[in-house]
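Just so you know, all these numbers are worked out from the coordinates, no wet-lab data involved. Worth saying up front: this structure is predicted, and the values here are computed from it rather than measured. Cβ atoms are built from the backbone, for glycine too; each structure is taken alone.
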Structure 1
Amino acid sequence: MLWKGRRESSNVEDRRGRVSKAAVGGGIGTIVIALVIYLLGGDPSQLLNVTQQGSSDTETTYQATAEENELAKFVSVVLADTEDVWQEQFRKSGSSYDNPKLVLYSGSVESACGMSGAATGPFYCPADHKVYIDLSFYNELRERFRAPGDFAMAYVIAHEVGHHVQTLIGINDKVMALRSRVSDTEFRKYLVRLELQADYLAGVWAHHAEKMKLLEEGDIEEAMNAASAVGDDRIQKNAQGYVVPDSFTHGTSEQRKSWFLKGFKAGDLSEGDTFKAQSL
């Protein structure tokens, strides 16, 4: 991706080096937040371990590597590009787009959705309209998931921003309102559709990035590889040797690639209703 020397977003909040511990105390609030993290495919043990340590917010001396600082600039440029694309798309629909914030953190972070750590992976919190990412995830994406390349990381950012788009247009609230009305298995099926739509929205952004002549040869392949690498079936197969479809929360590798590609080809919201799709 052609990104050096281009506009960086002013909506980046750098919390690297800040040690923040949620004051949820291990009670029912902790359990609820941990359940949400689990249903979204994360590791709730990170939350449960941290919340037992009490509540504080301290600054530590943080020494970022040159590679990490370069990556921080990169994700800021990607965020700026998503701002440009979604502002224009919302304008065309007669509405306005409120830019999300992107929070860089190291180790653990407290959001309006609770406490999370690097094990959770990048996530979007609809309660505060912020995307959270520990930049060490880039190494995990490259080494653990074997999805290298800057556009693989760009896809991750665009996917989380896709959740922000869903929040602004009311889709996220509609899905979360179903939580108490359906079984856990059924709710996870809605979560899969929510995640696949975010993949579609990432593809819409990539479509416009290509129109702006920002893409380089192999970029779309990097994004498709990343989408495939974080499919529920591949993650479960690698982790435990078998897959449990009823536990999926994000979709299979093929589904994630397919919906990203649909968004990339369409370039708008017209074909992105995963909730009405007969087949995913």
Structure 2
Amino acid sequence: MPPILPNMPERALIGMVHVGALPGTPNAAASVEQLAETAVSEALQLTRAGFDALIVENMHDAPYVHGHLLGPEITATMTRVLTAVIDAVSVPVGGQILSGGNRHSLAACHATGGAFIRCENFVFSHVADEGLLPEAEAGPLLRYRRSIGAEGVRVFCDIKKKHASHAITADVSLADAAHAAQFFGSDGLIVTGTATGKATSVHDVAEVRAATDLPVLVGSGVTPESAAALLEHADALIVGSSIKQGGVWSNPVDPGRAEHVVRAARASG
């Protein structure tokens, strides 16, 4: 299996940069320049610890609005932050704009040189904590990517996305979801636990690995203790909570914890 992105190791570590609350959201407090400066500081800490790539995400914007309800100030600020982070580091950087801001993320990455986006709800409808997500993103999103010439930005998609109920699609296995996402043009599949910081099942990762020849990424709950087992089946680990102070996603980066994750993953072989 080739690396998930050029110039990356076959088993990669991707660190989360959680941007502070953006303008207009309930918890907004910092200026756009302050948001960018803090994101750059955390990005540099993660690359110094040994992470191979980064995702810039607006998770502090809770409670989220979805898709077309996202204002232009969100895309503009995330584009500014992405520019600052990409200029500051030498590793690939991707973006995610919550909730469901996939075209927004794609446009921002295309404009700034971002390498990939993370897309939830790529295939199948979801009932999520931010509301009903009735339409799969794949068809409109990949048409939009073609229309703006952004084919160089890869789309890594969650299957059975976290923070969502899957009762309606309970008869769709993870393998079935993986097949659907591959058929619909995903560039990589993200397997998660039930929520941010919740462990991803090794069995689930193995099931998806056996169902696809696309890159498989783990998207939640990675710890130094779980990294080796997950990397037996995954091509990349996305790490957020366990690299933060106290293991809480909303806290600042803890360089020691970040280095611990990297050492554990590299020791796995």
request  = Match the computed value -11000 of helix-only ellipticity at 222 nm (-39500 (n - 2.57) for each DSSP H run of 4 or more, over all residues; to 500) to one of the structures 1, 2, and report its label.
outcome  = 2
request  = Rank structures 1, 2 by distance in nm of label points 7 Å out along Cα→Cβ at positions 63 and 215 and report only the one at the top, that is, the highest.
outcome  = 1
Structure (1, 2) behind the derived value 0.8 of distance in nm of label points 7 Å out along Cα→Cβ at positions 71 and 135 = 1
Answer label among 1, 2 for the case where mean count of other Cβ atoms within 10 Å over residues 175-182, calculated from the coordinates, equals 12.0 = 1
query = If distance in nm of label points 7 Å out along Cα→Cβ at positions 7 and 167 is computed to be 2.2, which of 1, 2 is the source?
reply = 1
